[in-house]
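Take a look at the structures below.
The numbers here are math on the coordinates, done by the rules we state, and not lab data. Here the structure is a predicted model, which means the values were calculated and not measured. Cβ atoms are built from the backbone, for glycine too; each structure is taken alone.
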Structure P
Amino acid sequence: MKVKITNVRLAFPQLFEAKAVNGEGEPRFSAAFPIQPGSENAKALSAAMEAVAKDKWGAKSTAILAELEGKGRVAYKKSALSKDGDAYDGFENMHTLNAGNKARPQVIDRDTSALTAQDGKPYAGCYVDASVDLWAQDNSWGKRINATLRWVQFRSDGDAFGGGAPVSHDEFESIAEGADAEALA
């Protein structure tokens, strides 16, 4: 089930180069998103998880979904992304959506033009819109509800996780002409 989330911060982006998690498993493109509890994004993700669970497990879906959530075997967790009990920057008091894909997701700018890694955006901490496809897994690897990352659209700058916002081109002044340029030669 496709779900579009809007105006969320981007965390741990692996959008241009697939990487294996902790050097294990197949390399994947991925991202995490802090989701504000009670927001329209949170409501849409919860409803989609319930719908894919019901499609897959029918009358048993409520019990199975509760068990999967309790074991953390869902892409949308109603808890902060944390390490050793400490929430990562930007995830304090937030829910977490993790999504990945073996194929590279579309990454676009506000005007829908394609972005590359050299563009410097999107980056961890900026605001984006994104589309994920939630689906239920029930096979020899177990039961889960996963999210496939479909596309990410840069929306606006934000404080970069682990530092400030990227440098703006507006901060620079041209020194190509005049006395200042001659002093540098």
Structure Q
Amino acid sequence: MNRYKGFTLIEVIASMVLTALAFTALASFFFNQAPRAIEPIFQTRAAKLGEALVDEILSRPFDENTPLGGVPACDSAGAPACTTAMGLDGETNRADYDDVDDYNVFCGGPFDIEDALGNTEADAGNALEDFGRFKMSICVDYDGDYDGAADTNHNAKLITVDVFPPGVTGTGSAITFKVYKGNF
């Protein structure tokens, strides 16, 4: 009796189906990962953007009533009182922000990214093209006892900058910076 060696048609079809299923599963895994490959780049850009925002804010005086050079500090003997309200003190443009708490108008965002002159991507043309889908939030509170909670002690302001990079499903997780500006 002769026995033929080889595969039957059913075995060949079954192996092709199993191979196709395995390749489909692998392909879907790799193709789903492709959009995530850009996330570290977005996070790095968000961190750099956050650093730039913090540098810009810290370059401003502590308060509207802080004199040039910071001495005497507001609320100190012989000096004017610190402002109690956080936010704009008559400024109409970000380029005119003259103290730290003016940036509190961006609290409660997220807001579109602006450059130091207040231009958004639409206003600035290509200058902000790389940050068009990024968002920001900037909150400023008095925190003179440095415990991370707002209080009425005017010795320091806690500045919280959140930058939201674009994510695969919308706005990604925030990159957060918390810094203090002292009243001196």
Structure R
Amino acid sequence: MRAGFVTMVLIGALLSGCVTAKPPAPAFHAVLNQPYKLDAGDRIRVTVFEQDNLSNIYAVDKSGYLSLPLVGAVPARGKTTEQVQAAITAALRNGYLRSPDVSVQVEQYRPFFIMGEVASGGQYSYVPGMTAQNAIAIAGGFSSRADQRTVDITRQVNGQVITGRVLISDPIIPGDTISVRERLF
């Protein structure tokens, strides 16, 4: 009788440990309220007014730079579009144009990644305002073995890789890796 009770208590403790997870660090969600920072894979539209030969769509390369005519490499990784705009303006003002009028906008965000218990894991295009549930739908939906309540999201925050277990209604950001776990029962 006592051994059965102990076994039930242990099973209950194990199951409760599997259902609840440690909440993500505060920085994990704080990044959602910060201005978007560029990284490799982002494509940005640079418009230099009255300079059609300089206006184009440029990709942030693996090193985190944009390669523009006249000025060459412009650092973009970890910078906002406003910061990149100021850097391009300063570089063009330095011997190329008197008073350049530059505009920088994100044309296409870097992709997100999804793996685990979904129909078709892989790399997908990010759309502003996406949630983990939207990402799962894009990946073909849950597999029959998926935990459909929460997912693990891994993202870079201030140069650190952080993973948090969140509800499927939580927003995602470009570059996130979403992992859909298998349910226990």
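A few notes on this one:
- Cα extents along the principal axes in Å derived as 116, 39, 22 - corresponding label from P, Q, R: Q
- Origin of the value 13.1, where mean count of other Cβ atoms within 10 Å over residues 134-141 was derived from one of P, Q, R: P
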